[in-house]
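Following this line, the structures themselves.
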Structure P
Amino acid sequence: MTMHTNPLGNPTDYPTRYDANLLYAISRMENRRRLGLDTDKLSFRGYDVWRAYEISWLDAYGKPVVAVGEVIVPASSPNMVESKSFKLYLNSLNQERYDSMQRVRGLIAQDISHVTKSTVLVQLYALSEFAELQCTLPQGDSLDELAIEVDVYQPTSALLTVNKHVFIEELVFSNLFRSNCPVTSQPDWGTVSIQYKGARIERESLLRYLISFRNHNGFHEDCTEQIYTELVRHAAPEQLSVAINFLRRGGLEINPVRTSSPCSIEFPASRFLRQ
């Protein structure tokens, strides 16, 4: 499939039967080549946590079941999933009968693994279980109260200022991040968390840089990798982790994590108060 056949932004008839062919793969390679990354030897590890709030199917007696799902796709996967196609795929389960939640979980894992060409992890929660998963506030220091003047709203890494004479280890975050869907130009809002060890990145410059994505058209995963890559090139930290927790749109949210450190994936994934 090519981008002009991408279901995002096009009028759509919602499916009435299960159809794994609705899933639309987007190669990660194009953006990584644009960033000058070696696609055969990436400088980061990580994953994308999808959280789906609109999962439903019929039980063996035809009674609807509802659940919340988490799908974790490794950053090493050749493909990511286009979000509207994921929504349509999940809706294709609505009128199908399954005898257990585990059966649905296995089916979703099989289909997403196929389209991403990787092994994905899937967990489904009954609403009573999901209600016990508390939302948290971001850890670290907020950048959002810094008094700065901003007039750049396209990604500009030249805004970053590094003090090479000060070595620091810190965790900072901002709730002011916004980018736009590259297909529909709809805004995507998120909380960026950055943890690093190395020469100090001046906080005012970092906040200006993050805000500069405000009019940028980019997929969630691509924005995260761009921030990670440009911080590496400008600050050369010994350790770096970049995560963006995006707000849901169409019942789906995507939370990419990119890090230089070994990372383990655990359910449930972190969920911030805004989500």
Structure Q
Amino acid sequence: MKMLKGKDVGEAIENRLEEEIANLRERGVIPGLAVILVGENPESQTYVGRKAKTAERLGLRSLDRHLPAEITQDTLEGVVAELNADPEVHGVLCQLPLPDHLDESSITLLIDPAKDVDCFHPYNFGLMAQGTPHFLPCTPAGIMAMLGHYEIPVSGRSVVILGRSNIVGRPLSLLLSAKGVDATVTVCHSRTPELPRVAAQADILVAAIGRPEWVGPDMVKEGAVVIDVGISRVDDPSRPRGYRLCGDVDYEAVIPKVSAITPVPGGVGPLTVLMLMQNTLRAARASLPPA
């Protein structure tokens, strides 16, 4: 059984990113990433903190705009417009979810597609769907990088994705089924009949549903590759913090059946952040005048 560790994949990616950042600096450009965080959501704060630390480690300019939860839609839109207009900011993202009184769709549409490093804007999503992407969604891109790094065959194989979100499931299905990648992809969701039976037919099973340890051995084919995207806190009085982190897959229960699996934490998560940095570099390069 092979452990698919994000750290191992990430080291190779970081080396490449550092070279690209050095090249941009030689041309007088420091890639800049602006992250908008609204409110005090602990999980969002943790994720934003990881982005800032990674940006600093790689030598990017990181700008965090932490705004109060009670901010108005107009004020938030004004912050986005300000960052869109800032030439030193190459990537802009607004951390989701937003408080209920704010319109997430409007904010997503307002971000300049040239700075949409999360690849949520319909323009960038459409380019990806057509097979001519400018940016790639960060978590799906991280999964593709992991499959490539560990030389896991994809062409002609059956892939089942649990979850149809626009953040992971839907874009990942497009990347895996694209010409040249050539997987046969099934996207499952809460209305999928006989979901365990469908999942158990997958050569590669991707769990992205946000339900802790929901995927058991009955849903995993013998010898399957399992990519666990989920991460949740579950109460555990035996731990010093009173909780533990786990994924969507019942890790210990499925281990005897799999040929490879991602741990949680330490699997896909670190790659998501690095793909965000990669998109920011791409935006910075695109901002340069023609040589």
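We did not get these values from a lab; they are worked out from the coordinates using the rules stated. The structure displayed is predicted, hence computed values, not measured ones. Cβ atoms are built from the backbone, for glycine too; each structure is taken alone.
If helix-only ellipticity at 222 nm (-39500 (n - 2.57) for each DSSP H run of 4 or more, over all residues; to 500) comes out at -6500 when worked out from the coordinates, which of P, Q was used?
Details: P: -6500; Q: -12000.
The structure behind it is P.
The value 0.95 for FRET efficiency 1/(1 + (r/R0)^6) of positions 21 and 221 (r between Cβ atoms, R0 = 41 Å, to 0.05) was derived from one model only; which of P, Q is it? Intermediate values should be presented prior to the final figure.
Details: P: 0.95; Q: 0.50.
Comparing all candidates, it corresponds to P.
As an exercise: FRET efficiency 1/(1 + (r/R0)^6) of positions 53 and 229 (r between Cβ atoms, R0 = 30 Å, to 0.05), calculated from one structure in P, Q, equals 0.45. Which structure is it?
P
Also, quick follow-up: So if we calculate FRET efficiency 1/(1 + (r/R0)^6) of positions 37 and 93 (r between Cβ atoms, R0 = 30 Å, to 0.05) for every structure here (P, Q), which label has the highest result?
Values: P: 0.25; Q: 1.00.
Structure Q comes out on top.
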